[in-house]
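Below, each structure is written out as structure tokens.
Every number in this text was worked out from the coordinates using simple rules, so none of it is lab data. These numbers were taken from a predicted model, which means no experiment stands behind them. Cβ atoms are built from the backbone, for glycine too; each structure is taken alone.
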Structure P
Amino acid sequence: MQKHIYSKSILTLVLGAALLSSCDDLGDINQDPNRPTNATTTTILLNAEKQVIDNIRNENSSLRGSQLFAQYYSQNIYSDQSRYDIPRSYSDTYWSNAYKALNNLNEIIILNANPATKDVAAAGTAGTNANQIAIARILKAYTFQNLTDVFGNIPYQSYGNPDPEFQALQQNPENLSPAYASQQKIYLDILNELKAAGDTLNKYKAATTFGNYDVIYKGKNELWAKFANSLRLRVATRIRKAAPTESNTHFEDALANGVFTSNADNAVFRYQSLAPNEAPLYRATVTANRKDFAVSHVLVDVLKGQRGTVKVQDPRLAVYATKNAAGEYAGQPYGLPVAAAGLLTATDVSLPGTAVNAANYGEVLQEYAEVAFLISEYKNWDQQEYVNGVTASLQKWAVPQADITTYVAALPKADKANVLNQKWLALYTQGDEAWAEVRRTGYPDFLVKPGEIVWKRTANGQTTDYKFEPLFGTGVPQRLYYPPKEQSVNLANYQNAVKAQGNDDITTPLWWNK
């Protein structure tokens, strides 16, 4: 196992981390990695938060992965990833960067738990040891859940559980070949980690931790506690079929302890307008001057009221997408063969909307709309929570109240399809969560299926039908391949994981989806 993935690296801890230049932005977070200093827990957190979000929303795992799998975007030049030909190198980057972030978060816990360093760690605006540890546990749980949802069984580490299968991030001595824990154990432990962290922060609601070094919540303990409990709703819902008893227990407990109740509670990491801290989508499109990702025809058709059960135009259309050169909203046909993908240029189709593709875009870890939809599902498709979720999504995008009223009045009644379809619309830009929900539920039911005609093109008097034909698998990928490096540096544990879970390919379902 490569050392820089699983072991503590002082260079990783200080890379990109420095004091904020103001109270309201990320500041200058670049330092010479060859001149490490004794990083404070505040700067480690700042670096770790950015690492976590950069990785989850990076070009390969998001634009070329989950955003395509959820059919929010479609490629208009190279269409291989739209048709599930996924380079294994994508896994290497995602895996390595996730564990680097996890090492940083674990370092916060170590510094706050070690008697020799805990007093220094709690100095200044950092906050108490217990509260720092609680926030680090929440971000670790969030990161590990995303990792296991991508791969399945993975090396895992827990603060509160000494299970011998949990071997990731080990030091003194370093463990360079950790075992892979089962996804079942990981999920159940994540629920317990979130509960414990949320309970701690709820005891000290009025306190602040990490101060303005915390980009997500500016150090507000009460909001971090709500985030922990809201994440429990997500995690508990994901495993309702596989572990119904634990799912229901945690869902009820999370509700009782306080979850998101408005957009003011949303967990958001906001980027800056200036280099090098722009948002991932902006860096992948504007900075790199690439326009080969357009809004899919599926999403545009739904927003126009031409696909799905809502038959009026969605006021989020103007936010989610831009008009093409002809002044129209035109989605890129999803999953075209390469020969046809380039027939439509970037000026022919709708690109991501200006607000979505802003340099200072706020990437969402979780929002109130999702929480409302989770509660609606838990309560057997509750109508009021369904309306709450739709309304919250529209409000988040600053839709005028009159348009909100009109759209909500046109909604069909809450049921499984209608709630989950609206949830998909609200999760736009959050490809990781949308992809997981597509796998879990099979909804939205209007997503393109293999063999479906996605474009009829007429040229020189002849009409050609183009179908969506996956290059691998028969439907939405169930997971990604393990990183190729694992077979060279951790072969025995990789083989054990494959034996326990199933073939290392994109068609093998995860534990919670079997």
Structure Q
Amino acid sequence: MTIATPPIVQTSAGAVRGFWREAPDAAGSPSAAFLGIPFAEPPIGEHRFAAPVPHGAWEGVRDAVEFGATPHREVIGEMTMIPEPAFPGESTLNVNVFTPTPGEASALPVLVYIHGGGYVSGSPSSPWYDGAPFNRDGVVLVSVSYRLGFHGFGFIEDAPLNRGVLDWMLALEWVQQNIAEFGGDPARVTIVGQSAGGGAVLTLLGIPSAQHLFQSVYSISGVPTATTLDAAEAAGRRLAELGGVAPTRAGLGTLTEQRVLELQAQISSVSMGGGDEEADPIAGLVALAGDGLVLGPVVDGELIPLPSREAYAAGIGSDKAVILGATDQEFNMVLAGAQDALAAVPAAALLGRLQSSEEIVAGYLAAHEGLGTADLVGQYLTDFMFRAPSVAIAEARASFAEGSDAAAGTWIYRFAWSSPTIGSACHCLDVPFFFDQLGAERVVNIAGAEPSQKLADEVHGGALALITAGAADWPAWNNVDREARVYDVPESSVQADAFADVRMLLPQPAPAL
């Protein structure tokens, strides 16, 4: 390995030239980065609104020293706590590969990362997702892009649905075909994602035709897929109607990308819109809790045959080891600007708009005495959208495992440490700890000036245990002890019945199919 010579690796489409980087610490070794390698043809022209097509071959050696174009543009209503840069261009379906052993048959474990952003924004090119710390620990890291918003997930009469999901799967096929040349082992691939990316890996876990593409799953703040075909079709037809075109590839193809972005903001609950925000600050939250993300993976009965939890209860993905969890106050800050306006509003009235069961509303209020109305609504959204579904997934997989000798374990965690700058264990707070990137750009904004390296070692180490050994470093979930890892400062711990506070929100067990 000569650092003075740029690394060159042969892929199925042609050779790529990356570059060497210094180790993240004095004791480590250099690693290489290959940025913006296209895995699919640009999704424009005949490929717009179509299933992705593998990228054609090129001649000579292609430079892979700069991030590729991103589907992430200037999205109306975007909110992000993670720096996720956008790069212009048409060839937006790319992978970035970070490896300690390019060109060597090292057979290292592989982490494939799918970014978040509500399925309408986000970028694989964030400095938080840099693979140097994982390379230091003997893991090859691949980050992938995929079509966002309506281009990736919108219903069109004569186009394949779940185009963004097909992008993930083609990127994973690229990994299977090429990662050995970068020093990785295609038989040891762990898929990881946060927020919408966490939902992405949970979606892939429930897709029968995707099972050969990975061996384990780590979902950070992921929401399981349950959007119905009817809801997706209604949203797609509404967008076409607003745009004054037919809901077909030909009709929608007359709209510019910018116009589609403007229209999708009007139909997507992720914008937190849905009415006069000053007069009704939770209107968008009611839509989000009720309808979910209409621009995201859809249960189409074909590629995605079942909602995620039903798929796991039926045993799909049961042989994959899974870690999943969430922060303790994912969305508590979502109404921070409405604290004063909501202070005099009875919490029961607002919860009644989010939860139809009067019994659950009463029980939830009793269990959260002392919280102001805004904080209580935020905590309910956290529990309803993230924490309770994580437990329901663990329960479904554990129930199936009771009757199967081949089922792999499920491990669940809570990230409980409260940010000194945000004041809670908020959405995205755990990401720099997972990547061991506490010194990265803008981490100080969310984690303060002195985030705990010990906590990062624990979270990052828990991920390494799954990626390298196929099991977490705490007891697997079972439906009796209900043990979970609780990440906190000064001490993390393993606690029994660690999610007792969300039990009232758990759905009834899905029937085994």
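Quick check for you: by FRET efficiency 1/(1 + (r/R0)^6) of positions 399 and 495 (r between Cβ atoms, R0 = 41 Å, to 0.05), which of P, Q is greatest? Intermediate values should be presented prior to the final figure.
Working: P: 0.20; Q: 1.00.
Once FRET efficiency 1/(1 + (r/R0)^6) of positions 399 and 495 (r between Cβ atoms, R0 = 41 Å, to 0.05) is tallied for P, Q, the winner is Q.
Quick check: -8500 is what I get for helix-only ellipticity at 222 nm (-39500 (n - 2.57) for each DSSP H run of 4 or more, over all residues; to 500), calculated from one of P, Q. Which structure matches? Can you show the working numbers first?
Values: P: -13000; Q: -8500.
Comparing all candidates, it corresponds to Q.
State the single structure among P, Q that was used to calculate relative contact order in percent (Cα under 8 Å, 6 or more apart), giving 19.
P
Could you figure out which one of P, Q the value 0.95 for FRET efficiency 1/(1 + (r/R0)^6) of positions 151 and 487 (r between Cβ atoms, R0 = 25 Å, to 0.05) was computed from?
Matching structure: P.
Who wins on Rg/Rh (Cα atoms, Kirkwood Rh), for residues 111-414 alone among P, Q, i.e. which is largest? The partial results should precede the final answer.
Details: P: 1.01; Q: 0.98.
Answer by largest value of Rg/Rh (Cα atoms, Kirkwood Rh), for residues 111-414 alone: P.
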